Structure P
Amino acid sequence: MEYTRRDLAQAVLDAHPDSSRGLNMFYGAFNDDMKAFQIRLRDGLLGAFGVDLNAHMPLKMLLKSTVDSNAAITSPGSGFGEFSAIARKLEGSGVIDRMMEIARLNDESQKIHLDIVEELLGLMQPTAEVVTSEDLKALGVDDDPPDVNDYEMDY
């Protein structure tokens, strides 16, 4: 697999402790392993791209702020496991349409956050344009994510 700077940016966002991207609310053990994988992938990609965050402290501070901001994006209904229980009560009220608009705006905001992180990482003078799975393996990083099908559902 080949990774671009945009993939690195997404890995940086995913590794945030409050990011739920790639997680599954019904599989706790999977989530633990996925978050550990996301952190390893981020760290491996930073190394493979030659990005030293500590060499660019003002940019690192803005990067952290941007990543924290991205992780804080939520919407009404976030975390609901079973929304259908109240959906009937909301029919015809306009609430669902407004919630869908917020979700659309949140998607747009997340894309813009990703754009900013990608640009900030580019300003940190990466030494590579593309990184491969082989590059990561040479650094001791396995880029195969955990498979949710290998885990039991939490009830």
Structure Q
Amino acid sequence: MSSPVAAHLDTVSVRADSTAVLPADRIDGLTDASLSETGDFTETNYLGGSGYKSRVQTLKDTSADLSGHFMPGDAPQSVLRDAGETGGTVYVTFIFDPNGVAGSKGKRIPMVVAGYDEKLTPGGVVEFTAKLMGNGAPEAV
């Protein structure tokens, strides 16, 4: 029987290029991360069919939301901010199983930063939120 996998937010990394992830690429201060993978579907019905819709998957897409404490000296957070301003591609790595074998630990996904927000709450700490959209196929790591 399978067991749930513990979440390791310290294993989410961002780089400005597609080279292998280093420990310095981990996002400091990250408190929440989500990854979504969706697919577009096209109906394949024809007249005289069963009367029910049938579909085939065409294109796949990914998106991610990252949020946490704003750290002005954190290089990966700077990469996210810069990409939000320039529209450049960043490479986000999600590790779901740090103890897995190569190719089954997680995914590295080229993404663009669709939105970057900073939230200032009086009496609290500055927080950031980055909304990312996929910009290519994920690669198993």
Structure R
Amino acid sequence: MAGELLDPDIERFLTGEIRTRLAALAGAEFPAAKGHVSNRRWTPPAAAPATPPPAWQVIVRDDGINDVDISLGDAGVGIVCLAGSQDNPGPAIRLAKLVKAIVKASPRPGPSSPVAAVLEFHGPYPVPEDSQYEQRYMTCSLAVVSTPL
């Protein structure tokens, strides 16, 4: 029916955007072949459980979209950046700053981005957790535009 609108897949958009832009911005610092950008943490494949973990990870979580009007929503997003180690937090700090810059630059006119504006951004914050990585966490609120079915 005419007038039916579909919310954007914000996890899919942001993981693709982060993966593409990070390669362009960071180059050799965070090579795509050694990292993992997804909506879930990396787990070793069942067929090869001894596979070493990636050097860095970015996990994007969609916290849902609140409708503002018929075609505009307020999307809540959580992002975790994992890199370096607790003894060497520098890579995680740098990765989180790059990811934040990428997300803040994601609004643009036209069909290439469902993000109309960044409404709020909080973080990145350190996350104390027993992990092989140093962690940084951030949240944001994005104005997103729905598309016709």
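The numbers here are math on the coordinates, done by the rules we state, and not lab data. Here the structure is a predicted model, which is why all the values come from computation and not from measurement. Cβ atoms are built from the backbone, for glycine too; each structure is taken alone.
Can you rank P, Q, R by FRET efficiency 1/(1 + (r/R0)^6) of positions 7 and 95 (r between Cβ atoms, R0 = 25 Å, to 0.05) and just name the one with the largest value?
Largest one: structure Q.
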Value -19000, calculated as helix-only ellipticity at 222 nm (-39500 (n - 2.57) for each DSSP H run of 4 or more, over all residues; to 500), assigned to which of P, Q, R: P
Thinking of P, Q, R, which structure, once semi-axes √(5λ) of the Cα gyration tensor in Å is computed, gives back 33, 19, 16? Q
